[in-house]
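Listed below are the structures to be examined.
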Structure 1
Amino acid sequence: MEKIVVAVFGRDRPGIVCKVASILADHGCNIEDISQTVLQGEFCGMFVVSLGKGVTINELQDILDEQLKEENLIAHTKPLESSNHQINVETEPFVVVSIGKDRVGLIAAISCIMYEFGVNISNLKFVNRTSAFPEKTLTIYEVDVPKDLKLTDFTTSLKKRAQELGLEITVQHKKIFEEICRI
């Protein structure tokens, strides 16, 4: 069965996931994975879907366009690419947290260090001016660090770059981070 990715964007309000999931179900499509978030009032949802029998990706795109138009939602479909081309590397989950004054290039600088070390970002949350940090940004990167990576080299490089940018940065194994947050 062909798998596709459906991305949906629009002003957030109750019922968006219900609407999209219902359209997909009505056309025999099974949702296999979903992630959604709201950023400054804008909804973004990504659905990995197995296409139903008798419906093509182009037909589903047309159906979504038509049925979501009245909701002022935009949908984009694309085939799910096979992950066979990726090199399987054993990784450990870590959490990198940076705190500092907002400025252009913060995420680029930190994420490029991660790229240089072959560290994959699996989840990222950037928040500007929280109640805990009213004059600062808080960025939480959930990352997959290759097991064969020398962790001290990675953390040293991150901390050096963070210092240049005026950021505080921490790197913790995800299990430790979760235990600390639970306390």
Structure 2
Amino acid sequence: MNIGLLGGAFNPPHLGHLMIAQQVLDFTDTDEVWFLPNYGQIPPKPVADVSHRLAMTNLLTLPHTRVSTLEIDNKLDGDTIHLLPLLPKEHVFRFIIGSDQLPTLHLWGSWQKLLSELPFLVFPRYGYPNEPLYPNMTVIGHELLVGTNISSTKIRKRVKNGLPVEQFVPPLVASYIRKNGLYR
């Protein structure tokens, strides 16, 4: 089975994550997308507690997707290369990133080794380069592809400013954010 790994902080998860997953399933030979919330990050940045991020990610529902807790269960430091030996051998894996990650990919720990060992699918994002910068990368393209500039950063800022986020996150995620007082 071909598995797309959509990793990240999911701080919070949003409709853009679902849109990306659906279109990877629609326009590539990927059989399943695994949402992969991280435990640590390189470079480090402040995020909501991992228990909140995992709980919200578990609220994402879409056929042919699931949440993988490999990084969390193994308390990985955010260097994605450490994930590779933990991946089940019976599948073929690809890492999914938005093109907004391309300008800072060189800041990822062991990024060159990671690129040599795991193919990358790049989802186009408005305002960012939409061409592969490195070998072993494929930019997803199709005339019916729908792009988005929804981001966790913008959602957190909206919450902090008292603006609604229900249009950008699944209803259960919006409710979880409110109930737990996140991002205020």
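So log10 I(q)/I(0) by the Debye sum over Cα atoms at q = 0.23, 0.27 Å⁻¹, for residues 25-104 alone, computed for just one structure, reads -1.22, -1.43; which one of 1, 2 is that?
Details: 1: -1.22, -1.43; 2: -1.40, -1.51.
Here the read-out was taken from 1.
When relative contact order in percent (Cα under 8 Å, 6 or more apart) is computed for each of 1, 2, which one produces 21?
Working: 1: 21; 2: 25.
Only structure 1 yields this read-out.
Taking FRET efficiency 1/(1 + (r/R0)^6) of positions 33 and 153 (r between Cβ atoms, R0 = 35 Å, to 0.05) for each of 1, 2, which is largest? Let's see the in-between values first.
Details: 1: 0.55; 2: 0.95.
Top value of FRET efficiency 1/(1 + (r/R0)^6) of positions 33 and 153 (r between Cβ atoms, R0 = 35 Å, to 0.05), among 1, 2, belongs to structure 2.
With distance in nm of label points 7 Å out along Cα→Cβ at positions 57 and 137 computed per structure, which member of 1, 2 shows the largest figure? Walk me through the intermediate numbers first.
Working: 1: 3.3; 2: 2.2.
When distance in nm of label points 7 Å out along Cα→Cβ at positions 57 and 137 is computed for each of 1, 2, structure 1 gives the biggest number.
In terms of distance in nm of label points 7 Å out along Cα→Cβ at positions 89 and 161, which of structures 1, 2 is highest? Could the numbers behind the result be given before it?
On the way: 1: 1.4; 2: 5.2.
Greatest value across 1, 2: structure 2.
The value 19.0 for Kirkwood radius over Cα pairs in Å was derived from one model only; which of 1, 2 is it? Don't skip to the end; give the middle numbers.
Numbers: 1: 19.0; 2: 16.7.
Traced to structure 1.
Upon calculation of helix-only ellipticity at 222 nm (-39500 (n - 2.57) for each DSSP H run of 4 or more, over all residues; to 500) from the atomic coordinates, which of the structures 1, 2 produces -7500?
Numbers: 1: -10000; 2: -7500.
Working through the options, I get structure 2.
Please state which of the structures 1, 2 yields 19.9 when mean count of other Cβ atoms within 10 Å over residues 1-8 is computed from it.
On the way: 1: 16.4; 2: 19.9.
Comparing all candidates, it corresponds to 2.
If you work out mean count of other Cβ atoms within 10 Å over residues 17-24 for 1, 2, which one comes out largest? Don't skip to the answer; put the middle values down first.
Numbers: 1: 16.6; 2: 21.5.
Once mean count of other Cβ atoms within 10 Å over residues 17-24 is tallied for 1, 2, the winner is 2.
For the read-out Rg and Dmax of the Cα atoms in Å, for residues 81-168 alone, a value of 15.7, 46 was computed from one structure; give its label from 1, 2.
Numbers: 1: 14.1, 44; 2: 15.7, 46.
This value belongs to structure 2.
Since every read-out is calculated from the coordinates, none of them should be taken as a lab result. The shown structure was predicted, so the numbers you read here are calculated from the model rather than taken from an experiment. Cβ atoms are built from the backbone, for glycine too; each structure is taken alone.
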